[in-house]
Structure I
C-alpha cells in the first residue's frame, strides 16, 4: 500500500501500518485545538480509510499533554466579521455525524485535556481509552456558546440530569468518572499507553472482540466508589431537573449548605459567572436533545452556532473569547447581563430554522451516499461575497 510522506509540521499526522491507521492531532503547544485545517484533514483521512478495504482499525490520539481542548477560539474571534467561520463550522458538524456513524473500528487514546469538539472525536467511538490524567469538560456556555458538536444529543442520554449539569456548569470529570458514565470505555494507566498502542498495531485487525480483548489486557476496572460524580447524582438530579435556570441555580445553592456538599461552591461560582444567553440556549438545547435524533441535533447545533457567531441574540461569544483567550482578564461583560433579561423571544431567535438549502446537509443512509453533503457541494460556496 502506498504511504504518504509524513510532514512533522502538519497539524494532523496520518500514518498507515499494515491494516491499522494512526491519526495524531499535532498542535501540542496549542493543546491541539481544532482549526479549519484540522477539520479538513481529519475528514479527509477518515473518509479515505473508511473507503480503503485494507484499513481495518483507526487509532486517534493527541500529541503532548492534551487530546484536544476543543475549537480554536482565536480563529472564531479573528473571523468575527461576516461569515468567515461558516465553512469550518459546517465541516465540523458534518464530520461529527461521520464520527458517530463510522463503519470501521476506531480507538481514541485520550490522555490529558479533552473538551468540546475534541471530545466529539472520542466519546462516540466504539473504544475510547482514558487515563488518570484525562480531564473532560464542556465549557461552551461559560463563554457565550452552547453545548455543541453533537453533545446536545450525547449529554441527555447520560443518567438522570447529568447532561444538564455538565453542559451548564463546566464541571470537570476525571477519567474514571468518564468510564462510569459511558463517556469512555476503558481506563488505562498512562505509563501503559505506549505498550497498548504497540499491541493494537501488532493486532493488525479491526475485529471488535479482538480489539476489546487487547485493551482489556491493559485496562483497570472502575469501581463505583472511585467515580465521584456517581456519588453526587442524587443532588444533581434534585437540582437540575427544575424547569428554569433560575430555579436550578436557586436549588443548587440551597443544597450547597448541607454537610458534605462543599463541592458545590466552586461549581456554583463558575456557573454564576457564565453567559446568561449561553446558559439559556444550552439548557433548551439539551432538553430538546432528549427526544431528537442525531441528525436533528446536529442540524439544530449548526443553526445555533451560526446564529451566535452572527450575534443574532448577543455578542456574548466574542466577549467570552476576549476575556478568556485574547485579553485574558477573565472578566467578561455579558449583554444581557442577567438571566431575567434573556427573554424567551431572544432564545427563540437562536433556534429559528434556516431554509432547507441552508441547513446542514446530513448524508442519506446507505454506503453509496455516505460521504455526500460536503460543504463544497452545498449552496454556501456560491453565496460568498453575495451577502
Structure II
C-alpha cells in the first residue's frame, strides 16, 4: 500500500483529494502547512489559518487518517515574502502562488513528506499528469485540469520532472461542482466552504499595507499619457533578421514626465502594477485610468484612459536564459530554434497563439495578437495542446 501525504489546506478541494486517495487504497496522511501567522496584515475573519487548520483536522478525523500541522513560516518568509518585497522594490510584479508551489509545497513540504516515508504528495489542484516513454525513460506530462474554468496548471508551471514524479492530483479529472457534490455526500465540513482568495497561505491581505512593512511610502505623481502620444507611432522598418524584429516588438516604451499631464498623486510607484485600475483615486476622466507603466527610480506612475489604450499592449516578450524553465526538458529549444505554442501571461487568461524563438540570451514569446499588460516579474507559460511544457519570468 503506497503512502501519500496530502496537503490539507482546510478547503474543499484538498479534502476531496484526501477522500479519493483513501478510496483508491492509499495509506493517507494529512498535513496542514502553517506558512504565515502575522495577523496584522490579513483581513480579520477571512482565510485565517487557525480556522483552516481546524477544518483540515475535522476532515482528517472524518476520514480516519492521521493529521498534523507543520510550521513552514520561516521558509515561507525567506523564499516567498522576501522575494516579493525584492521584486516590488525593483518595479516588477511577482506571482507568489507560482513560487509557493515551486519552493514550498513541492520542495520543503515534499521533503518533509518523503521524511515521513511517503511515496507521493498530493494536493487539491485542478490539473492532471500522465507519463510517457521517451528514449527508454519515463517522462511526466503536466496537463490542464478537466474543468477548464478551474484549471490550475499555470500555477504549477515551474515544476520539474523530479517533482512531478512524486505528485498526485486526485481531482484533476473532476469539475468543481463534482468535487463539492462528493464533499457534501461524504458530509465533509468543507463541502460548502468558499474558495480562498488572496496570496498563497497568507490570505486576503491588503497588499499596499503588506508591502509597507518593508517598502516605505514615498509621494510621487500620476501622469496621464494620451493615446495620441508620439510614443506609439511606430515607423515602418526593415529588419536585417528575425531577432532584430523580435527585439523591436518586445521593447518597452520609455516614458518621460513631459509625455503627458500630471493628474494626481500616489504614495509609491512600487505599490502599483501594469494594467491596474483600482487605487489610483483619480476622477474626472471620460474613461477609467489604467496603469500603463511604473518608474520606481523616478517614482512616477504612467496611466492611460480606457482598457484599449495603446500603452497597455505589446506583441512580444522576452525571458532570459536563467529565468526560462522547461517542464519537458526533452522539448527545450536549441539555439535559433522556434516552436508554435499556445501561451498565457496570467491565470485564467484564455490561451493565445504564439511562437517561441530561442536566441543567445534567452527566448522570445511572439504572440499573434498584441497582449494587454505584459508585466515584468509575472510568469508566461506555454502549452502544446493541453500540456504545459515550459514557462519563464517575463523580463
Structure III
C-alpha cells in the first residue's frame, strides 16, 4: 500500500509544480504560495544556477549560459515545437502500446484505434497551421490596410511610428522583440508555436487550444473505459466479494479495486492522470483567451488597460484631494457664517467615492461581432471589399 501512496503524493506534487509553472502569474494566485513557486521556477532557480556556474567556471561559463538563454528565449527557435511533437507523439505511443490490446473491449469498439490517430493528426495539423501561418505582419506595403481596419481610440492607442520598423504603427499592433517585426492585433509571442499570435492566426490558436482540450478529455475517458472494461471482464468485484469476503459496497470495494488497478495497470492510470491534468490546464488557458476574444481584447491590451486605469485612478484621486483641500480652505474663510451640522458633515460622502474609472474599449462591438472578427479578421475582409469595389 506504501507504493500507492507514493504514487498519489508524486501525482499531487507534479500537479502543484505544473500549475505553479504555467499559471502562477495569473491574478487569482497573486500573493499565494503558488505565485512564489512560479517565481522560483521561472527566475529564482535559474538565478541561483547562474551564480553557481559563475562561481565554478567563471565569466566564460556565465557568458556561455547567457548565450544559450538568448537563443532559447530571445530569438526564434524550434525547441518548444520539438518538445510538443515529442510529448504528443510519445503520449500517443504509450497509449497505443499499453491500451490498444484491450480495444475492442467491453465498453469500446475497435473504431477508437483509428479515431484516436485521426484526432492526434488533426491536433498536429492545427499546431502546424498556427506555427507557420502569418500572424498579420505589418509592412510598408500593407500598413494602410491595418490602419483602416483598426482605428486609434485616443486612449491606449494614438498615431505614432514604430521606432524599429520606421513605419506608421497601426492601433492594436506591437513590435515583437523576439520575431523582430510588427504584428497586427498582437496578442502574445507563443514559444510553443515559435510564432506570434496576432490578427490572422488567433482563430487557429483558439482552435488548437480547444481541440487539444477535447483530445485530452477523449484520452482520459477512453483509458477510463478500458480500465472499467477490464474490471467487468475479469469480474474483479465478484472475486473480491465471493472469494475474499469483502462487503459488496462501494466504500469497502473501492480501496481494493484501486489497489488492484495500480498494481496491474499503473501505466494506464499515470497516462489518465496526466491527460486529466493537462485538460484542466488547457481548459483554463482556453477560457482565458475565449474571454479576451469575446470582449475583443488581447493579452497585450490587458496590461495596457491596467496601466491606463491605474494612472486614471491616481489622477482622479489627486483631483479629488485638490477639490477637498480647496473646499476646506473655503470653509475656513467662511467660519463667520452659520455653522453647518456636524452630523451632516459626518455622513457626507468623500469626493473619492464619486470618482469612477471606466474602461472604454471601442473595439468591443458585442459578442457576435467580436467572434466574427476572430474568425474573419477585419484586414482580410477589407481587402476583399476593396477588390470587389475595384472590379465593379
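Bear in mind these aren't lab numbers, they're just calculated from the coordinates by the rules spelled out. Since this is a predicted model, take the numbers as computed values, not measurements. Cβ atoms are built from the backbone, for glycine too; each structure is taken alone.
helix-only ellipticity at 222 nm (-39500 (n - 2.57) for each DSSP H run of 4 or more, over all residues; to 500) computed as -12000: which structure among I, II, III? Walk me through the intermediate numbers first.
Working: I: -12000; II: -5500; III: -22000.
The value was obtained from structure I.
Given structures I, II, III, which gives the highest value for distance in nm of label points 7 Å out along Cα→Cβ at positions 144 and 312?
Largest calculated value belongs to III.
With Rg/Rh (Cα atoms, Kirkwood Rh) as the yardstick, tell me which of I, II, III scores highest.
Top value of Rg/Rh (Cα atoms, Kirkwood Rh) goes to structure III.
Starting from the value 3.6: which structure in I, II, III was distance in nm of label points 7 Å out along Cα→Cβ at positions 24 and 112 calculated from?
Answer by label: III.
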